[in-house]
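Peer 1: Read through the structures below before going on.
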Structure 1
Amino acid sequence: MKRIVTIIAFAVVVTLLISRKQKEVHVVMETTKGNIELKLYDATPLHRDNFKMLVEEGAYDSLLFHRVIRDFMIQGGDPDSKHAENGQLLGDGDRPYTIPAEFRLDERIFHRRGVLAAARESDDVNPDQRSSAMQFYIVWGKTFDDEGLDNVQKRIDSYTNGRVKLTPEMRDVYKTIGGTPHLDGQYTVFGEVVSGLDVVDAIQQVTTDTNDRPIEDVRIIRAYLR
């Protein structure tokens, strides 16, 4: 009887561990424009775990969306933005480490509208395309027709030596939902917006200065795990 109880207890523990392991990581960002809820992808575990750690530390609390480009994306995560003065140039702040690239185009993870991706330094100083520790962007983008996607494919071919190809499925998404296909295979996508895409839309439409910083600050009030 004691052995049976032990076996049952072990099975319960294993079940709980499996359930915990499979639980999706969701992050809520409360912003001055509204809330954005993000789901982090298990297919990009290095980025998922890093972002989760930063959220748990409160690293994103009070930071700005410091770079906003209409019909493209909204970018945040510069720690220098927490106490930035009006008009201060931002974008160089970060933590002293980077994350190996985790491109997952084969798992249907690409730059469609609403995905979360990691910013990074340019190829000339970062040939391995490693990601920023803290800075991220959320894609808005635009929709394309076939001719536009053909032109984008030529650009991608020049950047990746023909290594990255837009699949028919990806092309359909870019024609109907939209996104930023020219970034595929070059920046790591590691999550997506599950609610609050209207907030992303509102942010990407704000008025900005010549450095793409919003004239009126758009701030992450706090970020937390759901």
Structure 2
Amino acid sequence: MSLSHHEAFLRSVRYTNERTKHFEFQVSNGHRFDFQPGQFISLELEPNGKKIRRPYSIASAPRADNGFDLCVNILPEGRASSWLFHLKPGDAIRFSGPFGFFTLREPSDAVSAFIATGTGIAPIRAMLQQLYSRPHHSEVWLIFGVRKEPDILYREEFEKIAEEHPGFHFVPTLSRPDPGWTGHTGYVQRHVVRYLADKKGFHAYICGLRKMIDDVSQELRSMGYDRKALSYEKYD
């Protein structure tokens, strides 16, 4: 087995809402799994005897215990997500990686903006864990767009960062809010314009579906930010 191929077992799994699960894996084939926050793995499956590969962003920063997290939506016709959703603690997976260049810039910029929709929050959670694993005092924005309040994945974690770090601004926004929601509404594009104008030393990390990324990138470019100030990962 080459060093780019790994085995891991499932330590724990939980629903984060009715269609999304959070998985915690432990690498188990005897060597260190090194990756950078924001990268992804290629999961190797054989449902019904047919080999398939699916990319999944790692939803955690590197840990001393050689573990990593995934955040996965169940898709009605998704062979990989259906297989994952049936895993139980102790079950094993095979994967290769890490892959990808959607990673934090070092040193970090004066202003960092993280913009995500849905499970696009996974690599951004990893980046934020890394960013706040050491003292960090720069201005950071997280604009996170979902449909409804239960879809705000890792909400308590981000609210805790906001409580502990005055420079961190958490902006969850709902496109289909239920009555009683008093927070931000609408798509992330609206709040990009509202909160991210005229920032010096700015860099944006954007993750989600192609249309959102294209729209946000266009908004940021129209606000005067250079293409080099944008990093993104498209999920379709």
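Peer 1: Could you figure out which one of 1, 2 the value -6000 for helix-only ellipticity at 222 nm (-39500 (n - 2.57) for each DSSP H run of 4 or more, over all residues; to 500) was computed from? Working shown, then result.
Peer 2: Working: 1: -9500; 2: -6000.
Derived from the structure labelled 2.
Peer 1: Let me ask another. Suppose mean count of other Cβ atoms within 10 Å over residues 47-54 works out to 18.9; of 1, 2, which structure was it derived from?
Peer 2: Working: 1: 18.9; 2: 10.5.
It must be structure 1, since only it matches.
Peer 1: Let me ask something else. Just checking, which of 1, 2 has the largest value of mean count of other Cβ atoms within 10 Å over residues 71-78?
Peer 2: 1
Peer 1: Where is distance in nm of label points 7 Å out along Cα→Cβ at positions 143 and 215 largest, in which of 1, 2?
Peer 2: Greatest value across 1, 2: structure 1.
Peer 1: Can you rank 1, 2 by relative contact order in percent (Cα under 8 Å, 6 or more apart) and just name the one with the largest value?
Peer 2: Working: 1: 33; 2: 18.
Answer by largest value of relative contact order in percent (Cα under 8 Å, 6 or more apart): 1.
Peer 1: Where is distance in nm of label points 7 Å out along Cα→Cβ at positions 55 and 87 largest, in which of 1, 2?
Peer 2: By distance in nm of label points 7 Å out along Cα→Cβ at positions 55 and 87, the leading structure of 1, 2 is 1.
Peer 1: Suppose distance in nm of label points 7 Å out along Cα→Cβ at positions 39 and 167 works out to 2.6; of 1, 2, which structure was it derived from?
Peer 2: 2
Peer 1: Given a value of 0.95 for FRET efficiency 1/(1 + (r/R0)^6) of positions 23 and 79 (r between Cβ atoms, R0 = 30 Å, to 0.05), point me to the structure among 1, 2 it was derived from.
Peer 2: 2
Peer 1: A further question on this structure: Quick one: Cα Rg over 2.2 N^0.38 Å came out at 1.02 when computed from one of 1, 2, so which one is it?
Peer 2: 2
Throughout, read-outs are computed from the coordinates displayed, never taken from laboratory work. Please read these numbers as outputs of a predicted model, since none were measured by experiment. Cβ atoms are built from the backbone, for glycine too; each structure is taken alone.
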